Structure I
Amino acid sequence: MTITICGSMKFAKQMVKVKDQLERDSHSVVIPELVEKFIKYKTWQGRADGWRSSEGAKLKKKYNLIRSHYEKIKNSDAILVLNYEKKGIKNYIGGNSFLEMGFAYILNKKIYLLNDIPKLKFYREEIMAMDPIVLNGDLSKIK
């Protein structure tokens, strides 16, 4: 199965670890653009929080990140959202990951969440309506 990993760039290191694990299980895995830069360069790591600012919008436009990840999702069988805790929010799903889930849903792709649906004030019901498969941390459940 071809899986596109989605999640906050704060989880870049985890994305690579999960990619490696899934590839050992014979999956083909795609990760977001720039993940390697985030891991390799400390200046990029410092920008992870800035992705919610105007600087983040400029970087997303400059590298065409939203469209590029959409194409990856379109060419995959499923997405896996890495929803770890972030800024005190358990099972965090941010705006971009939510958007990517919407793309996958419209394209009839399987949607996997590494952890449970977050208890958010906004878009919890929409996430539930997309009927994601919650893995509870167990990647072997991906079929």
Structure II
Amino acid sequence: MASLDEIHYGTTAGLPDVAFSDWAPWEKRASISGSDQPGVYVLARFDDPPFGRADPLAREVIYVGETCDNTLRGRWRQFERSAFEGKRGHSGGRTYRATFADDGATLYVAAFPAGQVGDELRPLFIRYVERKLILDFALRWGKAPVCNLK
């Protein structure tokens, strides 16, 4: 049996390698290529803007999320309504609001759109990637991202 360190994303059944976009400031999230598809996303808070491709296991990551039946943009709208308007619809957004209670000025997002995965496997793959990232984050830092309570 392989150790967790030997398990690689996207190595079977012709699934794509998991590669996240560059970090984008929250207010520029619509500029992320593929955000009109379902997929996995990570949110992080940075005092100094990061450059380049996102590391989904960076210490600054506060949330790992997914959407299978919505687009990434749609899911981000739900997060925004919960985090910044106090409305229902996104548990991570409610946790963000309770934890940080800010305007999102230091919030960044990166995404792995999964539209290229076939309809049958896409939801399974998306959920696997999200859960694997949360586990890997906890193994690296000793706990799940602060806004991942489930």
Handout entry: For 0.45 (FRET efficiency 1/(1 + (r/R0)^6) of positions 66 and 90 (r between Cβ atoms, R0 = 25 Å, to 0.05), calculated) the corresponding structure among I, II
Key = I
Practice task
Given a value of -12000 for helix-only ellipticity at 222 nm (-39500 (n - 2.57) for each DSSP H run of 4 or more, over all residues; to 500), point me to the structure among I, II it was derived from.
Solution key: I
Practice task
Tell me which of I, II gives 1.7 when you compute distance in nm of label points 7 Å out along Cα→Cβ at positions 26 and 98.
Solution key: II
Problem - Identity of the structure behind 31 (criterion: relative contact order in percent (Cα under 8 Å, 6 or more apart), calculated), options I, II - result: II
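Since every read-out is calculated from the coordinates, none of them should be taken as a lab result. None of these values were measured; they are calculated from a predicted model. Cβ atoms are built from the backbone, for glycine too; each structure is taken alone.
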